[in-house]
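The following blocks contain the structures, represented as structure tokens.
Values in this text are rule-based calculations from the coordinates and carry no lab data. Computed from a prediction, not measured in an experiment: that's the story for all the values here. Cβ atoms are built from the backbone, for glycine too; each structure is taken alone.
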Structure P
Amino acid sequence: MTALTADASDRRYYRIEPPGGDAFVVALHAAPFAPGSLPFVNVAELLVAMGLPVPRVQDEAADLGILAIDDLGDITLQAHVDSAPSPAHQPLYDRAVDHIVTMQQRGAALADVRFLPYGLAFDVEKLMWEMDFFLQHFLQGFRSLEMTPASRTSLRSQLLAIVEELAAEPRVLCHRDYHSRNLMVTQGTLAIIDFQDARMGPDTYDLASLLRDSYVEMPEAMFDRLIAYYRRAAGIAGDAADFRARFDLMALQRNLKALGTFGYQAVARANPAYARYVPRTLDYVRRGLSTHRRFGDLHDLLADSLPELV
């Protein structure tokens, strides 16, 4: 039995290698659960119906809080990018974009209330909760910023305008955390993990998570190619600049939310491992705010406390 890294989760994972049998992974939850009630099991069934490669649920011991799933190995897309030259992982990113398109298109065809994601959405309340998480755990917690009521109100007003625009977009099925740590390179394919929080949201959500990923540095030429590749595969018509503007808006919200997560891990959970990804994420935010004049006021408000944005 080997302990595995659990990422930013309250679950613990172990690889079990039985004599004479195939290895599998157990996910140990913080408490018992009702049989068949886990979102992971529910969403896995949906993704399997789409033909997407996800770990199969082998068994569960609900009274012990244990789920047994397929072992997909140790090579994440992040690890592959870190160890291989760019040409080697470009096909994997194409596959990752293909998976997004499948989730969106097959997700629309298979919509059914018995699957949990169709009852959840990135609405104003959820997206704004994530922005408040950023204010609390990154600005106030990680950066120790003393915010006056007036400055907090001004920031929330700017963030709310972004959130309202995103929440008004047509919704598709979203993985919700679709980045290089949740994509596994295994048996010649790219498998998807950590999908239990899937919900409905903008078509740019998973793409922004993948292409503005805090964990890897993507060359801009590859970024531009994958944006175009997604638009062709998904049949996105209209002006490319309009799509890029929608993408940048989503990426900005997503990266601010990621900073909140990193701050929470570092301060509230005393886990400094994610602090190393703050500079790259702040650079994404800087580029997003600087590219579009509409974000000028938000840029000025944040730059007062975050010199990396200047």
Structure Q
Amino acid sequence: MDYFKSFKSYLLYEKRASSHTAVSYLTDLKQFTDYLTEYDVEFPEEVEITHVRSWLTSLSLQNLKPASINRKLSSVRTFYRFLRLRGLSTKNPLQYIKGLKKGTKIPTVVKESEIAAFYQKNPAGGDDFKRTRDLICLDLLYSTGVRRAELKTIRRQDVDRSRKTIRVMGKGGKAREIPVSDTLLSGIDHYCRLVDVENFEMVHSYLLVTDKGQPLYDKFIYLLVKKYLGQMSSVDKKSPHVLRHSFATHLMDNGASLSAVKDLLGHASLASTEVYLHHSMKKIKSIYKDALPRQNKK
């Protein structure tokens, strides 16, 4: 069936759209189907919500304004409405998709290889309290994806070694548990021993402390991350949130589901997590081409 021809007739004769509007809708739809072709997705039957979200993210990477992206989204939404009216499909992959807010940006991410190289050059261990503390801060930000505000409020008792989790107090006072590796737990234990050796007069139970044993504060964490990200990567933006973005993106690159990443990040809805989709879709495409070179020859 020629979906495009039927859709054009629907726009012109039922929606009473102008020829200019019809052309715009069809152009947007063609851009969407071209994008799906890159991932071998049959249009419109195999389209899922993840494909739509990844497409929107790819449009953002092209520096299109949210208003332009939302117009394209509206075109695709109208097409699926047309399919349902004609009884051609009951599917609606745009059902839970919302338009982009003004100022939506694609997050800055550090490469996995850059992080691996950094830790290879900066192995854990040693008796230097400050260096160990700095590395544990970085490791917690990247390995758990916690926000800066969450990092500074982690207490010693929030680390559950038997269950291999860390309890974090998120936005709105909502707590969540994040799984951690044996390596990170071992590093935390080593760090705690060094803190005890320092014999700070602490009247708090926070896990991470300044050079004087006081709780960490926002600027301290920001400057620490900025310093080490400068050694780790050439990314322009150097903030704690870059490590949170990297955590989420690398999880998805390695097969984690969008809903699982949402829960780990403490997002209230999937809409906040969907910005990481495009990065993972790019990697999936690369893996597919490497795995099946003959089928992917142009």
Structure R
Amino acid sequence: MMKTFVLAAWICSAMLVAQAADAVITTPTPVVEDTLIYKTVDGRSLRIDWTRPRDWKSTDRRPAVVFFHGGGWVSGQPGQFAEHSKQLAAQGMVCLRAQYRLLDKKQNEPPITCTEDASDAFRFIRSQPERFGIDPQRIAAGGGSAGGHLAAFLGMMDDPQPTDVTKPVVSRKPNAMLLFNPVYNNGPGGWGTKRVGDAYRRFSPAHNITTDDPPAIVFLGTKDNLIPVATGESFRDQMQAKGIESRLFLYEGQGHGFFNAGRSENRYFQETMTEVEKFLEHLGWLPVGSK
């Protein structure tokens, strides 16, 4: 009898452990991730990775952000902003990360293909709000370093439209900019001048500040070897002089890329994301559903 009791107790315990394990395995995550192709060019397909809340529906009209990775226009992957996307998606936003063609490291061509792909990706997303469950008038562009340049380029440069009148007019201009140590000054003395040369005004957001630019938040380390603090302060001041909201957060002693997930035990990743969330709350985008 005692052996039978012990055996039954062991079976019961094993079943409970198995049930608990199943519960852990099947517990839904707060976000859903997917990927799709937005463009085929030069014999290759370019993708968009996107992260959305688990309760997302295509009929939603959620705020969104499109991230562009850094890497000097010559390297990098969309996954740089995967953790940023998960954190914002957990709060109800739709987050997308666009791949773009990279430049040849051995050549000095300007980032024309990079800006073309960024523009096409943004238009692709905005033109299909019912596919992504987003509000086309609440889409931010975000990015780090060269990706920050692309995000600012979309927000601040002229927005040429197709000459074909049969094609719909879709703006590539974001409604806000989330810029992590962006290389947004490409003029003399700035970053990237070797590639853009005398044509820097075609590429440099800092030289194209106008009153219709979207609000911006910028994060910069005081020891960044690519972007002087003075560049960040000048950008902020010029934006504000035009009546545009522009926030600059400086992080003492930090270098380029300090904000990335996994760096400094995520200290600066979390600190910068806290400010991003406050900025989006100020715009009325968070909590999701607010106007």
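Summary table
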{"item": "Of the structures P, Q, R, the one that 1.52 was derived from, the read-out being Cα Rg over 2.2 N^0.38 Å, for residues 73-112 alone", "result": "P"}
{"item": "Which entry (P, Q, R) yields the derived value 18.8 for mean count of other Cβ atoms within 10 Å over residues 137-144", "result": "P"}
{"item": "Structure responsible for -10500, with helix-only ellipticity at 222 nm (-39500 (n - 2.57) for each DSSP H run of 4 or more, over all residues; to 500) calculated and labels P, Q, R on offer", "result": "R"}
{"item": "Given 22.3, 93 for Rg and Dmax of the Cα atoms in Å, calculated: source structure among P, Q, R", "result": "R"}
{"item": "Comparison of P, Q, R - label where volume of the Cα convex hull per residue in Å³, for residues 49-168 alone is highest", "result": "P"}
